[in-house]
Structure P
Amino acid sequence: MTKILEFYTCGSCGNVVMITHTGEGELTCCDQPMKLLEEKTADAGKEKHVPVIEKTASGIRVKVGEVPHPMMKEHYIQWISVKKDRNFYIHALRPGEAPEAEFPVQDTNVKSLIYCNVHGLWTNKK
């Protein structure tokens, strides 16, 4: 079955790739197979990763965790995304920035994904 929006990472160099349509081949990087990232949905540690969505005047805001996630060079949220129907939005972040992003989506019933450079891929949908 063809899947839409899969994310893979390289265990050697840390590259992360987004697949918008799966094919038959195997993804490789640094001469080794890339690992499919599994979407996590429940926080267990002190850092919080599950996206929190709130309505704004111009759309929605996605915050990373109930308590703001650290945004240091060694540990930060690299990007926040929103998927609504067939539309996909992504906002890249840098260390030092707030772990949140606004999107021009009027409905809070969306799937949001975030990527932490230490703890991987997280979503608000089970």
Structure Q
Amino acid sequence: MAEGKKYQISIRVDTAYLAEQSDPSADRYVFAYTITIANSGTVAAQLISRHWIITDAHNATQEVKGLGVVGEQPLLRPGESFEYTSGTALATPVGTMQGSYQMVAEDGNKFEAEIPSFMLSMPRVLH
């Protein structure tokens, strides 16, 4: 079996603008994101930590690193998935997030699961 198929994590992202928590007059735009992490490989793997790069429309970047996600370090067996919702605030109505999850497979191998760049955008901003 190819090495790549052993350690395979797929990531799906859904985003939402939280108007009730945002204050555009104070340059505060709050977004929620729901992430589904699925183990599509053949070896169980545990999510140990996360690394995010959050960029707003002014190209201001925040880097966020930490253990687990929402206080958990889920173990995903092949075919299992874990879903969580978190959020971030930007100073602009549009921005992007990308990053990676640091994983440890059951066999001791460490690998990164890339989180592809996704857009955060206030409704009716992009035409």
Structure R
Amino acid sequence: MKKPITFDPASFSVGLSRDFLASLVPDRPDPPVPVDGATFGVAAMTENSPHGGEMHPDGDEVLYLISGRIKVVFLDDPVEDVEVQPGGGLVVPKGMWHRVDIIEPSQIVYLTPGPNNEFRPLSERT
């Protein structure tokens, strides 16, 4: 018999397989546990990510800001940075290097494609 799965978003993300079957994935700082499909979760962020940028070659990433303020900085493309306010969302295009800078402590919902995410070392942060 199938049963609903409850989870604490502070401890787990949800891995969605390519056929949309869900499994719990332990939450951890970047790099996250790779999922062949997408990872859905909520991040409480008080400081910038511990990397110099990230890129998702498997698809677009969706961000939705619950609270706080963030700025998404685009690193290699001539695209203006985007400040996101509570209640705002942003689609980061597939293959675009970016990072999330925290302006105010924030709670962010994310849907990140995987499993082939790439991260730059913090020393490359500009």
### Among P, Q, R, structure where Cα extents along the principal axes in Å as derived comes to 53, 24, 23
Q
### Query
Given a computed value of 32 for relative contact order in percent (Cα under 8 Å, 6 or more apart), which structure among P, Q, R does it belong to?
R
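Read-outs throughout are calculated quantities, based only on the coordinates presented, and are distinct from any laboratory measurement. These numbers were taken from a predicted model, which means no experiment stands behind them.
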